[in-house]
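Participant: For reference, the structures are reproduced in the following blocks.
Read-outs: derived from the displayed coordinates by stated rules, not from any lab. It should be emphasised that the depicted structure is a prediction, and the values quoted were computed from it without experimental measurement. Cβ atoms are built from the backbone, for glycine too; each structure is taken alone.
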Structure P
Amino acid sequence: MQQTDSPDLPRIMVPILARHGSDSAQLLQILRDVQDVCHFVPADAIDQIAAHLGVSRVTVEGVAGFYSFLSTQPVGQYHLLFSNNITDQMLGKDELLQYLCNKLWLERSRVSEDGLVSVDNTSCTGMCDQGPAALINGWPLTNLDQNRLDLIAELIRSQKPLADWPPMLFEVVDNIRRTDALLGEACVPGAAIKQALARGAKETLSEMDKSNLRGRGGAGFKTASKWSFCHAAIAEEEGSVICDIGGNPERFIVCNADEGEPGTFKDRVLLNSYADMVFEGMTVGAYVVGASKGFLYLRGEYRYLLKNLEAVLKRRREAGLLGDNILGQTGFSFDIEVHLGAGAYICGEESALIESLEGKPGRPRNRPPFPVTHGYKGRPTVVDNVETFACSARIAEKGGAWFAAMGTAQSTGTKLLSISGDIARPGIYEYPFGVTVRQILDDAGADEPFAVQISGPSGTMISWKEFDRKIAFEDLPTAGAFMVFNRKRDLFLTAHNFAHFFAHESCGFCTPCRVGTQLQKKIMDKISGGHGTICDMEELKRLGHILKTMSHCGLGSSAANPMLDAMEKFPDVFERKLKALAFEPAFDLDGALETARKITGRDDEWAHL
């Protein structure tokens, strides 16, 4: 029986709306809760949400239609999404997805006739070290094989609630393989805050500056500079009428935990086992810039971490590490709220993340102005990555000189790497900056490595000739992904997978990215289907130049990297796929007229083009 608007909808909606209040910034959180209960967002719910928040129906529909984990059409009571990252494909994801569909007598991307189940693909779920992986109603399933899928199919047929499923199906392990300064020592809650309070805000900022910490999200902007700009913006408007409850100008700290880059899963581990360190770093940042409110923007794929994160926050409030007058410091009040994303890679871009926090579609803003002066709700806002805040806590506790003594001159400290692919020991590895790719491959047990994708699809692919290069901002900068491919892998399939990823994840804001990523995907499909020519390779290069130079944000400007890198460093990978070196059109007009020739009974030269 297909799901429709239910007479029980008012009973469902009342507690959801009461829980989130009437601030329109809560729109995405409300829609997520409705989706969880109803398995989609009914039309009547959209009307009720719009009326409750005082916004238009079009506004609510726009948000519901933007995020891939929300649907205005019914999905199955059990909705399975297989991770479609290349590492999952290498582990047999495609075959496993089809196996489950066959078991359930189901067609992929279609809802079963009884409305019970639906199966489809999704982007990387951050479980590359224990794939093939999937999500079921937002909860992770790891280490999938046919035996596990047999059990899952039986549980679905018997309509057993997810709460009663065997816990081993949902097991997610940290897989920490190598630790150093960041992970090698337990975080003592409050230690960094005490040191910061003892020094003072100005001196703590000075320690951050001495550390030369650069953002761990990939861009590498100096953290102390970002905090200084935010502090300066606040100082300029001390007379602002926009104030928080304490009478101070509003300013915010935002932790970007929207770890959507395929192949990256380090933030998952930090939030699971080192949440205190992350929250400690956010609190230190709040003390330095004078913020009273913080947000952790948690990617939807990591919703299973929410309960534990809320428990850590509760424990910190009870210990006086969050809330009013932290550790007895009069006037230092700061608290943190967790917001869940809903499946949008673009929200990893800081201005798109802020738009999402405000309950809007996560589209990047025009810059300038930058978030440090005009961020959340137009107020000065610091947005840093999970690993950056963890490093900030260590620096506040141990000092800037301690941190700067590690790594290289331009890349101080250590870096967490999420290593997956053709290796014996996938997982999290922490190294001082400056480590060579070769050493990492040896430590992880790489099997005849041939290529490595550094920093995910938006990063750089290097060949076996470059394994002596170093992980550092001055050589190979990375947000953390490190995917290994051996000599048996077809690297065209890797580039093909990434082309589909970027086409799916483009937010559609600017024409170069919206159109360019689709054209790029179609050309890769044509080559994959055996109809590619040398002209198609030239067209990919031309498209790459347009994407790099004319896109609005980093998604578009990096979307061509996998194709350009593969063509430059592994040209034979593409050439083996080409049908001919001469031009072949993507559409055969003469072939399309064959049906008309048969109907008319004509086959003379005038019936051909």
Structure Q
Amino acid sequence: MPFDTLTISAIRDELSSQLLGGRVQRALRPTELSVGLEVYTGERVQLLLSAQPGEVLIIEDKLRRGVEAPSPLELLLRKYVRGARLTRIDQPDLERILTFRFEGEFGPVDLVCEIMGRLSNIILLDADGTIMEAAKRIPASINRYRTILPGGRYVPPPPQEKEHPLLLTPGLLRRMLEEGRAKQPLWRRLLQGVSGISPLLARELVFRVARDVEPTEMLSQEQLRDLVTEIVAMFRLPETHEWQPSVAGLVPDAPPQEYAAYRLTHLPGWKPVATIHEAIYIVRAASGSIDAYARVRQRLREAIIAQSERIETRRASLQRALVPEEEIEALKFQGNAILAMGWSIEPGQKDLVVSPADFGVEPGAVDATDSASAGLPEEMHIPLDPSLSPAENAQAYFEEYRKRQAANEQVPVLLAETKVQLDYFQQLLTEVELAEDRAQLDAVRAEMAEVGIGRAPKRKHSAEAGDPLTLRGPDGTPILVGRNSRQNDLVTFRRGAPNDIWLHAHGVPGSHVIIKSAGRPVDEETLHQAARLAARFSAARHEGRVQVDYTERRHVRHIKGAPAGMVTYTHEETLVVEPAAIVRSAQEE
């Protein structure tokens, strides 16, 4: 669907919060009729302005040049915009236009993006409003009223001959609707008479007061007052910034096909989302069968895997540091042998040859009374430092013995720590794959930042863990499902009572599930439903059959020193179930 004026206003707010003050590092042309700007604001943000189709969006993928030969517009952008700072983003009243002000070495310039379907354009103006260049040149032979040519004066598009939405009264609205074609639905008459209203918005406004998408009868006086109130509130959103982005399908259970900067209450299955950018990406992903968050997932995935590889390298180093017990005990034997044979060692001697048999030990045997002699050879050559006395040589072997013995005691603890870290990273990877929207991905990103992987997201909603999924079993018992590490911790240790039933997919990362049974016997159907949910929200979700452990919550313990959601448990029993189908929001409480 094309951008309407309210969508563009919401986009302007999001662009302003992320880009203002940033410096343009790259300016390029991804396609014949688009401009790409990489803006640095502490991180690189990719801004795409396109005249076909008309749109202005922050995109996830790094901008690439798609047209080799630079256009006159691209050359001017390199000179005037690259290296400049973005200082303002403006939108004329009710217009589908955004103007970006850049201030750089060669003075201020404005980049005007007109987002009007097939009439969209991108125009570069100097400080006096003179056209420097445009993505589409429009000569007088095409448009006498409004030419777009270098050196000409920029003239905004002509205003619509409709009523201003903020100047409406119930009486004016009644006359306008009565003058429309009688057989047309009211939303279409509203569309034809009021500036800035799109077909989608017209339907939503009429539905909010008439509870019908396409009424043909005239509204009552009270409904007219309510409609004016709704219209005014909607068109004050650019001032109040109280956006409520949403997506919706056209029929129940359909993929999202519409998005808006407000709640689409007239469409079935509508749901709120965090930003208008997210709403746009969700609808485009649904129509193209692609993952709207593929790029975000990939970045998080790469960061987690890179950190896991570092921990794997450390674990391999620790494993190499482990010395077989017989080697450590051999050092002790060598020290004792040097002390025992010290009387025979000559000054400057570099080697001492001994036989374990001389000490009452069979070569190669394991002496149960003295593990120091375990597995020793028939003849042992003990290197000596000729500059040291026999006692000092013996002490050197004893010191190396104590050092390696201490290391062997510490390394298992460090190996256990690395295993917990690797298990946690596997849990994070599972959370990345299970995340259903940008807010859940940002919650994972915030978790990653807490353990030193990357930076926390800037948006206020991003770091929130959100609420666990809450459903009811066939017998009405509440079932709680954690969908990230923080939610897992919340579900298990704050929402779960000691005698509730706790479930988790066996041997793989996944969600903690709680059946709020409060010690009462759990219906078998409810137990199996909870087990299927635990399988669904786990790394084994694509398998046909999944083992799921369950136990009373009292038998679940947090791993000391581990991140949130990392636990051990005992007294478990196991079910084998098929993972639940995708859980729809309608099932949630």
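Participant: Matching task: 7.1 is the computed value of distance in nm of label points 7 Å out along Cα→Cβ at positions 44 and 468. Pick the structure from P, Q.
Facilitator: P
Participant: The value 18.9 for mean count of other Cβ atoms within 10 Å over residues 332-339 was derived from one model only; which of P, Q is it?
Facilitator: That value comes from structure P.
Participant: If you don't mind, another one. Have a look at P, Q and say which one yields 13 for relative contact order in percent (Cα under 8 Å, 6 or more apart), as calculated.
Facilitator: P
Participant: On distance in nm of label points 7 Å out along Cα→Cβ at positions 12 and 268, which of the structures labelled P, Q is highest?
Facilitator: Q
Participant: Given 1.18 as the derived value for Rg/Rh (Cα atoms, Kirkwood Rh), which of the supplied structures P, Q does it correspond to?
Facilitator: Going through each structure in turn, the value belongs to Q.
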